[in-house]
Structure I
């Protein structure tokens with residue numbers, strides 16, 4: 001079973017590493033906020049919402065449980081990010 005992403009909202013940031021905050025809606029009934037688009041050493045990637053544990057490490061609050069789902073979510077989010085960058089460049 002594949003869950004469908006029905007909305008992706010991207011809030012662009014002008015930072016060296018943090019490029020955007022992302023909110024997605026699944027099947028028009030479940031929202032995930034706090035995702036981030038990060039520019040890493042090997043390109044752009046999507047970081048899942050996380051919280052800092054008492055020991056200082058971070059733990060994802062929610063995340064895909066298999067690689068194919070992670071790749072599909074990331075591909076759709078990065079495509080929307082590129083669209084937002086283009087739209088933003090046209091406005092400026």
Structure II
């Protein structure tokens with residue numbers, strides 16, 4: 001590993017046994033396994049935050065689109081009224 005540092009933590013022995021068991025299944029040593037677990041957790045956490053921001057953005061755009069659609073309907077209604085007035089005046 002490039003640019004690595006030693007990182008010491010205390011964990012319950014049952015958790016260490018489970019981690020060692022999974023590391024063995026994945027053919028990784030303890031350090032590689034814990035690196036993979038931490039990296040996966042951080043990626044999922046980051047993805048969740050991005051998902052929340054995307055949801056907020058979509059909700060904001062929905063409000064903007066609804067307001068624009070309402071404005072467009074009002075303008076269409078005015079145009080229709082003008083058209084009908086012009087037709088009724090030409091009769």
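Derivation of every value follows stated rules applied to the coordinates shown; laboratory data play no part. In this text, all values refer to a predicted model and were calculated from it rather than measured experimentally. Cβ atoms are built from the backbone, for glycine too; each structure is taken alone.
Per-structure values
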| item | result |
| --- | --- |
| Identity of the structure behind 1.04 (criterion: Rg/Rh (Cα atoms, Kirkwood Rh), for residues 40-79 alone, calculated), options I, II | I |
| Distance in nm of label points 7 Å out along Cα→Cβ at positions 32 and 72 derived as 1.2 - corresponding label from I, II | I |
| Top of I, II by mean count of other Cβ atoms within 10 Å over residues 8-15, largest first | I |
| Among I, II, which structure scores highest (criterion: distance in nm of label points 7 Å out along Cα→Cβ at positions 48 and 64) | II |
| Test item: helix-only ellipticity at 222 nm (-39500 (n - 2.57) for each DSSP H run of 4 or more, over all residues; to 500) calculated as -30000, pick one of I, II | II |
| Read-out percent of Cα pairs over 19 Å apart, computed value 43, structure in I, II | I |
